[in-house]
Structure 1
Amino acid sequence: MYSTDLAYIHDAGFGAFAREVAPEIVAILRRSRIGSGLIAEIGCGSGTLAHHLVENGYRVLGYDISAAMIRLARAKAPRAEFRVASLADAPLPSCAAIVSVGEVVAYVPGGLPVLRRFFARAHDALAPGGVLVFDFIESPRGRTYPTKTLSGRGWTIAVRTTFNSTTSVLTRRMRTTRRVGTRMRSTRETHRVRVYDVRVIRKALERCGFDVAISRAFGLRKLMAGDLAVIARKSPRI
């Protein structure tokens, strides 16, 4: 998932969300009275958010399942620490906050049982008053389409997305072409992401002890159609 060429294209052509959401995440942390400390980022991608967090005085430990993404992140945010790991198996250290933006939880194989275990581990890892911040896909409306093609300097990506209402899975089939030196290289990837009922996500978080706020934006940054933003707070009295 997110092999070398797709990781490069995602960073080069689709990095706007991470850049725009980064100051909003910092604002959320500050409003939560988290002005410093360790932030664990799950699904750190190419390191855009990690870089912004470090620049604002936080320590960052970033995880991503893609080794290619981790290579980009280490170059972009050299003062952060990065490791290759998935949400399902990333060891969560004691920390002030856990952040996972960009529909990362939707990619988890195993679905809700794995997410429930992650939420429980997150609650255990967070300091009292700490927050778990993430987004997820709540509806497939507006998220399926026949093949559409986007391109940038030296690259092209063609994407087709379908939805299976029985399994609640969006399937994204991608074909990339990228200029590498003097030749063009083509790759294919298929990503399957899950759509979750908001009531199920809220209940799973509350069972772990979180106080949950859900909206359609991180601060001033609205999310894509069908996405919801979650701020799950651990009690400061624990």
Structure 2
Amino acid sequence: MKGVVLAGGLGTRWLPLTTVVNKHLLDVFDEPMVFFPITSLVRAGIEDIVVVTGRDLDQFRVLLGDGSAVGANISYAHQEGELGIADALAKAEPFIGDDRMVVILGDNIFQEDLATYVKQFAAQASGAKLLLKRVSVEDARRFGVVSFEGDRVTGIVEKPADPPSDLVVTGCYMYDARVFEIVKGLTPSARGELEITDVNNDYIAAGDLTYEVLTGWWTDAGTPPSKLKASILVALAKGVTFHA
């Protein structure tokens, strides 16, 4: 099993900060944002990790080096422009080969140890596994929302005005190597990107996707408000006491 951390994009919501630093290198409480997905992978027993990023690749090399300081063996892949999460994942293919992979978005932070879920996926005959989280209806409108028939996932709708459930897809995706063939068959969405939701819906249509619902907190740190929330959650998890 190998790991992929997707840390591309231009970070336009963070201007002017992102004119000089990649968003995923900003701080979340007392650590760089990208440390969190890497740590989640390492704790789950995954040490061979490829970081996919864009024009700021050299910044990641300076911070992470070969990964030994964070208990990993880190390689790097480059994504041109903002062509979507699925396009970024495709850049990892030379490093992944025929292995299975756990993919985490570079701004996602999970309270739970993901090791149990990774072991479950390793025992799967094939396919994909998603980690879901229950959220409010208002929050669901910002994410990919899962629709069900009973306990069976029937599809994922991206940012729906009327969410079909309160379970959303987090930024952790587990795939077999077939994912790269799926990505090659995608066409860009209306916003000109290759969508990870289309990848997941392909696995659903094939009846080859499982899921688990997280019990601990999960957040992204991709916007100023969500990064502030993430910093507070991380600080509380580390036992920090806030004083007036």
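Just so you know, all these numbers are worked out from the coordinates, no wet-lab data involved. These numbers come from a predicted model, not from an experiment. Cβ atoms are built from the backbone, for glycine too; each structure is taken alone.
When relative contact order in percent (Cα under 8 Å, 6 or more apart) is calculated for each of the structures 1, 2, the largest result comes from 2. The maximum of distance in nm of label points 7 Å out along Cα→Cβ at positions 48 and 72 over structures 1, 2, that is, the highest value, falls on 2.
Looking across 1, 2, the calculation of Kirkwood radius over Cα pairs in Å, for residues 24-143 alone that yields 15.7 traces back to 2. Comparing Cα Rg over 2.2 N^0.38 Å, for residues 96-215 alone across structures 1, 2, the highest figure comes from 1.
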